[in-house]
Structure 1
Amino acid sequence: MRRLDYFFRTSRGNYDRYMARYARRINFYINQETYSKNNMTQTEQLRFQQEISAHMEKSQRRAFKGPVILKMDFFPNRGNPPSIHKLAKNYLDLLWRPTEGLKNPRLLLVDDRQISILIVNYHVQNVNPTPHIEIKLAPMRDFVEDIRLVENIRSKISFPEDDDRTSYDEKEILYGDAKDPIEGFETIRESLIETNELKGLITDSLFERMYNMKMREFQSAFFLMEKIKPTDLMQLYPDTENVTDDILGHIFEQHRKMILTYSLPPLRTEGLPIRAGETKQFKDTIRGMILQFREKYPALVPLLINLNLTILYVPPRTQEIDLDNLARYIVPFINEALEPPNGVWFTGYQHPNRFPKHTIIQYQIIKIPRSEKDPENGSVRLVFGEYRPYKDCWSDIDDVISRWRNAVF
């Protein structure tokens, strides 16, 4: 065996390749307020692109030409900041379409349809003394390789040359301190019932505080059962080199189908609009599904947790939908029906002036490679979860690899 091949079959070799991918990521920190497309001046657009272009030139980077994963974090300070679903369109255009007056720019993308995963965070839970925008970008092939590494960590089969480093508990590596979500939900549900029995036995104000705290824990546990996990991502991006056997391929397809279709009823998979007149029908369907969800789970109304949204998106066979447009179709109806709070409910924090009091503050859209058995029009699956700052499908993968590194080195 060649020395390089041996090295790549070791834990150290796999980790070093991960760090090489990590170094290829692009990170921007731009001191600027957040703007929607209609209220950002050309001067601010130009300054935004000049900072990106200067960074790209200094690092001798050129625009990505292939699929990418993109994360955008917004920290507004001014009054009346735009809603989260109106942000992405403006900044995605600025990442590839030169503003008038910008000479020989080096921007990030060739076209915004390169984006395979879009993550948007709105940081409004605390006061932001300095408004700014953070952008992180990487080739999608690198992210998929990170997923492969997580699968290898889970199975341990790719480290045959260092058995002494595979004695770790893979479940602990994958999930950290997280407990079994179903078991945790049942425990909290019983605790909520016990708390409810105190009504009339203690003062109303004390009961209300205790009940709201337990209800918040209940809602958090409820949505934790639906969370998209690193192990789910493994099933959505096939290893085409290794999954060639018909039986293995069938197992993979069944796992993929379960992830794409199983959800909290009645949030089922729905076809996407690809012809004129179908957009309104799609919006009406989404609105109806979310209203039914509200009626089916009254314990989630009012919401006491900050809500995030994951959209699993299988594109139509003939015509894809821009990821930012997909968010604009769906997010307003979730805000309208579920009224998720945008701040920490027990702090009384005053949000930016005229910022919506009820809105999700994170969404991530994951575009899934099509399978031959997928619907002609494509599909979406909506997955709700509890918002946690800086936690998303990308950071979850990095967290698994970090725990593995700490366990084996």
Structure 2
Amino acid sequence: MDRSVLLISTYNAVRKPWNGVPFEFYNIISQIENATIVAPPATGPDPATASSPSGILKFAAQGLAGQARRAMGKGFAPQMAQAGLDAEYDLCLFMCQFTRELTNIDQVRDWRARSKFAVAFVLETWSSQFEKRKADLRILDQFDHVFVLNASSAPELKRYTSTPVSFLPTAADSLAAIAPAGETVPMLPDRVIDFFSMGRRRAEVHDLLMEKSRTEGAFYIHDIWTGILARDWAEARAGNADMVRRSRYYIAWDPVAVSPTKDEIIGNERAISTRYFEGSAGGAVLLGSRPTCPEFDALFDWPDAVVEIAPEGTDLHEVLGRFEADPERVRAVREANITNALRRHDWAFRWEEILGTAGLAPSEAHVKRVDKMAHLADQIRIVSDRPSTYRVAAGE
């Protein structure tokens, strides 16, 4: 199979934590396709790094220019630098977090003319924002298909573009989560981290976990900085996966449960978060809340896929007590999380859906990756959750 794939994203222009998602997806695609990744740096200073007087002035000027563009109905100013192409491509994928980032696609000269089939994947779409983003949304007409992570926004988005729109979930690098060194039968490390919380959190539960850390010696890892930027995407993704793999409990909150004020933007819509895929792929017990949307129920349909606790943490000790007293239940949760990630929730399965939309079949390397994950899933038997004995044993 001789084909070429073009992958465009803003993750080097906006080095915020959420942009590790397209980086990871593109990293996997590049392992199973003849892929060219175009992810230019920023056009100007990032607000988190513009600390010098000149940097602050440049950032302010950039903001004023952006306001002028929007006043003229031109949408948001591009954030990434221009880039050129010197080849033809069978398939182009542009992936970004927000609709305001769609203007960046035109920073890549001739991207549409050089792509036989073009797909956009936008991770955060809320219907309440579409009317004021309609100048940006017109860009979607240039694509052959649009995927969104928020399925509930798709019907409304179809009013703003002539391009077909459908739901596509995110995923995780399920192989890296379970076998980072390429092991045939991985040996998972001891789960020395009791609780791992990354990103959004409920203050009440955070305070309770901090108290457990102070009074009971629990090992609780959580964000201690704001406004962070990724120095190296590969290291950032590997570091996150390594901590999940060593964590007993992984905190995962539905956005509405964490930030009720977000209702002004979200309204009645609900969407899936990538952190659920990442936590389950690493075999941690997910502790928090389930997004109340049918897509989540269909994707995470095994017992205890998420162990729910009250957002105020009123039942935290009771829930933890039940799990600590039932090691077999914990073992079953870990095994189900890992095997479902390997069989259903790796990025290779999402790429296969995109290929199908373009009328293309998986590559040989793609098929080998899926087969390897199926083989690993068949082998995994978690024999204990106790320190120093937590291992994966080969099946017969």
Structure 3
Amino acid sequence: MASFRKRGKYWTYRIRVKGFNDEWTEYTGGGFHSKPEARKAAMEREVELKNNEHLGGKMLFKVFGEMWLENYVKDKLKPNTYKTYRNAIRDHAGPAFGDMHLQEIRPMAYQKFIDSIIEGGLAHSTARRVHNAIYQCMKRAVLNGYIAKNPCENVVIKKLPVKKLKFIEPSLVPQILEYLYRRDYTLGLFFETLFETGMRKGECAALRLDDIDLRENTLRVDQTLDFQPEEGDDLLGDPKTYSSSRIIKMRPKYMQKLKTYVKYRTEQKLLVGSLYNHDLNLVFARDDGNPISKSTLWNAFKSSQEHLELEPIPIHSTRHTHVAMLIEAGWDMKSIADRLGHESATTTINTYAHISNKHAENTLHNFDEYMEKLGQ
């Protein structure tokens, strides 16, 4: 709101505008022959300042990005969301736009940026998460009046041809597990659980003893373990999505093995006593009850593949292998989606199209043999 004052023969104005640091700055002007002339000049000056030719629009993206993370994201959204947004701003947008002023970032430059990260190998879903973070950041810049329009509006995130997911041939799984069990029983059962359930490794590592229902033969998934928590972060957090929380029905044979292991884990807790991490109550843990490290899991899995002279692929491939097993066993995509914790069967179909196509070819071959027997 502007204020006006007459000094001698001339009028002056005084306006206050909030800058990009959320602090108010006062501006004055004078030498006007009438109050209407001063009012007009004050309005023009206010518009000029709010358009940020001299304020927020001149701020570097890397400066505003950090301010946005600190003031609008950290401690206001879930820790995992904060990490996702922070990585998008610092690791992706930073190198591209960090030293540019907010008002210099144009829609075409942003579109080229999105195209480049996808062509560089970033998964379509990851590119969407990166875009969402930058979009929200620039949306705040618009709301704060630093820029007039969001350059991230109407971007097109193109889909590249779907890459075939890497998985272990189901016939090799028994040999993988045999090697792991010989190396360490806990590691063996951990990876057998991954192959049996299709859980993400963080979900499996977060399983607690009270997530096991031996009467119903089920495992409850409602948390995930952060293998690299930052100071102040919780070790156990919410799963990836709302639908990731689920109950998984297990085979009785597997549950009998798990029951024996739970007995061992209970005895271990009594043996270690007060030195045991009782608070976590993890199923798969070190002897002191603390989580198994990410490097231990990876090294064991890599070693098992090298033992079979296979090219090592990520632990997440156990999830894809589980899907291959289910498809070969004749499961429909809706049931597989529910077991994996996907929001819809469409996600499952799109993700595992090449695996299901391979099964369809085998099924067609079987149908062809059947028809030959009928004399058709």
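Bear in mind these aren't lab numbers, they're just calculated from the coordinates by the rules spelled out. Source: prediction; values computed, not measured.
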Out of 1, 2, 3, which structure matches 22 when relative contact order in percent (Cα under 8 Å, 6 or more apart) is calculated?
-> 1
Of structures 1, 2, 3, which gives 57, 28, 17 when semi-axes √(5λ) of the Cα gyration tensor in Å is computed from the coordinates?
-> 3
